[in-house]
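Asks: Take a look at the structures below.
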Structure P
Amino acid sequence: METPGRRAALAGLLGLAGTSGLAGTGHAQQDSYPGKPIRAVIGFPAGGITDVTARVIFNEMEPLLGQRIVVDNRGGASGAIGAAIVAKAPADGYTLYFVIASHTILPATMGKQLQYDTVKDFAAVAQISSTPNLFVVRPDSRINSLQDLIDAAKQAPGKISYGSVGYGTTVHITAALFEQATGARLMHVPYKSSVTSTEAVISGEVVLGASSVFTGGQAVREGRLKALAVVGDHRFATLPSVPTFKELGYPDIIGDTWMGLLAPAGTPPAVIGKLRDTLVQVLARPEIQARLLTMGAEVVASTSEQFQKRMEDEVVAFKALGEKVPLTAE
């Protein structure tokens, strides 16, 4: 579960009241929903980690809701195509959006090209999970700690190369925040996928990898890489020996690939409440938590208010970051 202070740099997202007060007509609305199959839009192609995670969760939600959840993959533009479809859909609970962290980065990278408002056009159901980012190096690297990295980068500004999955991604943001927090300067080398960026570190093509615990963490457990630090308020379950940036004195270095569920703005609170209650039931199951952990994700199961606040804070923070460092290829 999310812990207090996990994202203090984004104004704190916890301690808010959960969805409550569904009474009168709200109860009737909640009891009658859903009366037909639900369409769930995913802004990425079938077969990827986002699609797989969504289907695991939706398969468990279906019997609890008593209706099918029909997945509609609408890949493209880092999720913007799928988001635009949901933003314009009727606010009746029958069109949902399985969203990931790129949603709040897009206003900083695409700006006015977006055909919707990232916050105002959506109603948050809940954040589902979090896959934090980490820094990794080769096992034989002379860099053995985060402080070693800082010292090396300051001795040779712009010479220590790091690989990422590309501009405007959560791992790029983590590296940019590292530079801001420490005063160190790195050389960014973007790759087309997390696999190729990880392999670039292993082969020695780049010195450092800014990665997620899903790809980089697996290489660490296999002994092909060593980890310097991981994002979060607590150490990641499958990497217990890796310290967090926060415990090393850098709480402002954040970044994770989160997943969540949204509905169009104006969706009745009773419907949002039923969706969230159902989702939380699924996420409370140990077998689901274990399944997500194998995919590098820790269950969060936030309230709707917490998730809405997180999105609002991230949009503001990432726009501000984009004014200081380039989040898109120049």
Structure Q
Amino acid sequence: MKPKGTPRDAPMFYSLPGLGIASSRSGWDKDAVQLIFQAGITTESHQDRNQGAFLIYRNGWLAGCAKLGTKSGIAQEVDLHNCTQFGKQPQTWTQSGARISSQEDTPAYTFLLADLTAAYAGQVGHYTRLLFYLKPSYLLVRDEFANLNLANEPVFRLHTTDQPVVDLTGFVSVNTAGKGKLFGTAAVNGHASQDPNSSTWRLEFPSDTTGGYCVALEAAPPTQGARTVTMFVPPGFRGAVMGNNMVAVVTGDLPVAYKSPTTGTHYLLGLKPNTDYGVQGPSGSVIARTSAAGVLQLAAQTGIDVKLFESGVIPPPPLDTVYTISGTVTKQPDGTFTGPVTLTKKGSG
């Protein structure tokens, strides 16, 4: 519920750019989900070394940190938070380069992209963490980095207040109050153990075949019996099906294609901001424009083939449809056409 005195029109997204902290809520009701993310400077002695950490709250902590299970509240190091650690290396002390480089909040989602390179100085060549909060219940975390020392194996950690149950495809954790569940899955499944420094539990995930991480989480009510989030990782994509929708980061070079895993809205991430892209489906091609954060939204049905390409390249029509192509065009060696064109079904005038 809203804190006493909170205005009815209080914003549900709030950011502190100087500290690199962002908060996003699904609402002000008592069952609302809140996401908190931190990616900023590390300069104070009592400050946690946890840039890139995130927290999820729904009627209690679902994704927390080891600090919640200590008596002193002093649990500063990177392995005690929802962060990635390289070997046993600590995060950089001090630094002022880690930052949230892009953020976008809409009624449907909150997008956060952070540059964490400075927090891992000497350990990585680059490091970006992308969070896509699909309101009200889902979160996709995508990490991409260049590990400078392969002997320092990366480990993605996720902390829960109670022991999670891990199966072949993911995990579930019920918070202490019994008022919420956290379901999750990853491109490579992990294992759980009790944190050696507190009463909390930690899940640890190895990196996937891209050398990064893709973890999908679901903040569910206590009555929900099964997860509604599954991984979606065809070539060129890293993401998840989240209920009736799909969220995926485009990791391959365009053009890339996939078979739609669900009927609903598809959110494609990792694209250029405010840019037109071509999308080909079974009925032809359309031009779609990304948001200021590079989010492309599509409506698709289960089972159809979707192809994403640069907007300046018009792909050939589906094989079972005959089109007449008019306008000033140039045919490329791969059979595609560039230039302003009009596609007309044969016989339609």
Structure R
Amino acid sequence: MPSRKVARVEPKPLSAAIEIPAIRSIQAGCEYYTVMIPLRQLAKLFEREDQDIPPELRAQRLLNTGRAKKIRNYVVENPQDYVLNSITVMIDPPNSSNMEFVPIQPSQDWGMLRLPLDTKFFACDGQHRIEGLKAAVSSNPELGDETISVVFYLFSSLRKAQQMFRDLNSYGVKPSTSLSMSYEHRDPEKTQLRDIKAGVSVFARFTDMEKTALPPKSSKLFTLNAIDAATRSLLKNCPLDPDGKTKLAIAYWNLVAKSMKDWQAVCDRTLAASDARQNYVYSHAVTLEAIETLGWALLNKSEWVLTDDITASISSLESINWERSNPDWENVFIFDGKIRKDRVVVLNLAKLLNQKIKATQNI
């Protein structure tokens, strides 16, 4: 890897103090400071909190080492384009009167924050980033010269620190699973998923790329996470190369789409997607996975070739009554009027669909 040339901005001991370039700001009537900490300094500033301390005496959740490891792997595997947001920290100097902010010029909010050497640092938000980055620097010391932004608040009480942790983790909205998939460009499987969606006309036009559950008035039929779950299962143990898998999945789902006359009605705008979802069951995640389970069994037997027999079987889906009111669905995947989805339900629905297909072919 080419040598990394970055400017160093680091805490340095001066007159028994840590001196850090900082920007001073005001929030909720209190001063706080934004600083840049070199990654190699994290191990010196932040010690791992004692995990045996009961929740009421700490201001953080227990450290999840698996989550920290994921962050470490993410940074090490993507050294040229990783991105991590700011860490929020409470600073607790033994005597706050020894803490000082010295502006570069009078009335400016850019200057030097001077802290006693024995100042304690408590992460209110970002302990997993801290531990992950410590491990990343151990694996790749060149990362040590890079920085992460840290927001310092003056510690006033454990109660205040606990409330800050709660607020920071309550009002930040994480992206949905579907949106995360839409924006993921490193994972080849997610790129493949987007290619498959684009190659199946009804998926391309009627898949919501953001939501994991469709609201009643949505103009879409599917969610991206539902298509992802069904497609990953469809291609499970498939020996084809990535391009072959993509082509097979596109061909299979296009065959399914061709066999669903009401999907085509939605495409033709003769049936509203919201009405289709309300009155029929063919676009629900449980149904997609059951159709996938059926397809996987057929493709696995045919050595992953879409044969004429498979085409005939899947085409028989057209003859099935997909109305939600169909009593055949009761106690299979509709219980007390509500659709349920788990692996047992998916398998039972796939078995029922297979029986219906065979009954149709024997007529």
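Asks: Name the one structure among P, Q, R that relative contact order in percent (Cα under 8 Å, 6 or more apart) of 29 was derived from.
Replies: P
Asks: Going by distance in nm of label points 7 Å out along Cα→Cβ at positions 47 and 295, which of structures P, Q, R comes out largest?
Replies: Working: P: 1.6; Q: 2.8; R: 5.7.
Between P, Q, R, the highest calculated value is found for R.
Asks: Okay, moving on. For which of P, Q, R does P(r) over Cα pairs in 10 Å bins from 0, in percent, calculated from the coordinates, equal 5, 19, 22, 16, 14, 14, 8, 3, 0, 0?
Replies: R
Asks: Let me ask something else. Rg/Rh (Cα atoms, Kirkwood Rh), for residues 135-174 alone computed as 0.98: which structure among P, Q, R?
Replies: Going label by label, the one that fits is P.
Values quoted throughout were computed directly from the atomic coordinates according to the rules given, and no laboratory measurement underlies them. Predicted model, so just to flag it, every value in this text is computed and none were measured. Cβ atoms are built from the backbone, for glycine too; each structure is taken alone.
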